[in-house]
Structure I
Amino acid sequence: MDPRMDADMRAYTEALALRAQQWPALVIPADPRGAPFDEPRRINDLQSAPLNAGGPVMASSREFWWSVRGRRLLLREHRPQGTPRGTLVYLHGGGWVWGSIDSHDRLAREYAAAAGCTVLLVDYALSPEVIFPHALHECMDVLRRIEGPVVVGGDSAGGNLAAAVGLMARDSGGPKLAGLLLNYGVFDHVLTTPSYREFADGYGLTLAKMDFYWRAYCPDTAARMNPLASPLRAELAGLPPCQIHVAGLDVLAAENHAMAARLRAAQVPVELHEFPGVTHGFLRACGDVAAADASVAAAGAWLRRHLATA
């Protein structure tokens, strides 16, 4: 194991590996279009279910359905104690293939408590059953129905969708966003950055997995050049203030730093937090990894400021 890895992260990673031994191995098919994903998703959900244990108790939580793009889309809303100010619409990660409102439930509750805002989780349609830009349009349709000050956030593939939603909102005349919370997002389809080379294998999220995820989400390689698929390639001026959180030991680290640099060059206010020694997905380790708790605290303070002034 990399000696640079944070002690909390190392202990957490080892505990996850031990826990995973009680479940069937998660086998990712070579061809994302060639096999149903029901069973791999069931195994993935079993392995990740303990990550949602604990966390803040909400004043209220509810689930409801909206009709979006011809299907019933499930949403989950968490409201913290007190009077919430504004809403964080949070788009879960999972390579556009895995994840759900369950996989990121604890993180949503952590944000609600830290920021004093309502958090809305969106169970957007997954790939490869649907491909770019279907999930993005679902998320945008949800956003258009939210009233009051709103920040859009997400991690990994959800960070990609959040950035793309920000671009769509800017270019379609609204809704006006108070900010974008971008956690170790996928911002480009190129898999040859320095961090891809350095952390290609052995750090959880691998280069091979990211290649698979791109083939599942956006099988048309030409379409990956679309700024809504690869937001790093977009004209970024006019986006709302952004906060970016970067995992130090992550294949996506380089493109997150590049995204922050391009946003600053476009005169978009950016606050960047890098957490050395932690791997991709560390935010789901709240309560076990101090860096995850610090990240949530920083995001909570930032959300309070930007939702209060929206």
Structure II
Amino acid sequence: MFKKLKAGFESLKAGLARTHNAILGTVESTVTGVSRDELLEKLEEALIMSDVGIKASTEIVDSLRTRLVGWGNGEKFKEYLRDSIYDILKEVEKPLEIDRSPFVIMVLGVNGVGKTTTIGKLASKYTGAGKSVLLAAGDTFRAAAIEQLEGWGQRAGCPVVRQAQGGDPGAVVFDAMKAASARGTDVVILDTAGRLHTKVNLMEELKKVNRVVGRELPGAPHETLLVLDASTGQNAINQARFFNSAVGVTGIALTKLDGTAKGGIIIPIARELNIPIRFIGVGEGIDDLKEFNARDFVEALV
């Protein structure tokens, strides 16, 4: 068990390497031999460049300025930096609990964020935990989206409810809910078409799908999971605001942290939106979608 936990932390650390280097690369080399204010100025600049944002960066630096009393050689610098970031991220550390059956997860996001891949990894996670899972191919518009989801279904060993490309997403969801009830399925994961958050007609369609789910199973969806691409930076916050306004986002999966130096975006997402961060993606492997743990994240980052 210890080896597995250590391996998991090492993969998290490797996934966050670019962001770590962006924030601390130049700062670490100047901890000694500079004044406290000079160091904090460099840190603030690095945080902003990593998409932490001006408000959150200022908050972190001000916290450090208060804590770094009696500045010497900066030996407490990393410890206090970790504490300052953790104070923000701990507020959104709320693991997703599958507390009823069927438990319905509706997955949202714009095109290209890794939505279908995230669904496949979630399916593998839950089937691996012994739960029965059903996938609904509600993205009936994107070419090959249905086939891609079916590939993940085969890989995870779970059925996929689908219709022909171009069909009505509401009908797919209706069929999926009926099938889940008949089969006694534990977890239903609904894919939805990737859509620009600024397209009003597409957002209205999403609301319709949401209503169909609730009509077939009162109280569902139990989780409305928004997938955000960390590399899009500040635009991810705008996406979250639009989707949250349209259907009410209950959780976030932040993907592609391994492919960007701007992984600091997780901090303003936590600070400004206060939506639980359920999962983070730090690689392409099936096990690289990890439950978000604020302390582990900060330790790997700093």
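Where a number appears in this text, it was derived from the coordinates with a stated rule and is not lab data. Note that the structure is predicted; figures quoted are calculated from it, not measured. Cβ atoms are built from the backbone, for glycine too; each structure is taken alone.
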> For which of the structures I, II does the calculation of mean count of other Cβ atoms within 10 Å over residues 44-51 return 16.9?
Replying inline: I
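Relative contact order in percent (Cα under 8 Å, 6 or more apart) computed as 26: which structure among I, II? Show your work: numbers first, answer last.
Details: I: 19; II: 26.
This value belongs to structure II.
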> With semi-axes √(5λ) of the Cα gyration tensor in Å derived from the coordinates and found to be 39, 19, 16, which of I, II does the value describe?
Replying inline: II
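When mean count of other Cβ atoms within 10 Å over residues 12-19 is computed for each of I, II, which one produces 14.6? Working shown, then result.
On the way: I: 14.6; II: 19.8.
Attributed to the structure labelled I.
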>> Given 11.7 as the derived value for Kirkwood radius over Cα pairs in Å, for residues 108-147 alone, which of the supplied structures I, II does it correspond to?
In response: I
> Given a computed value of -11000 for helix-only ellipticity at 222 nm (-39500 (n - 2.57) for each DSSP H run of 4 or more, over all residues; to 500), which structure among I, II does it belong to?
Replying inline: I
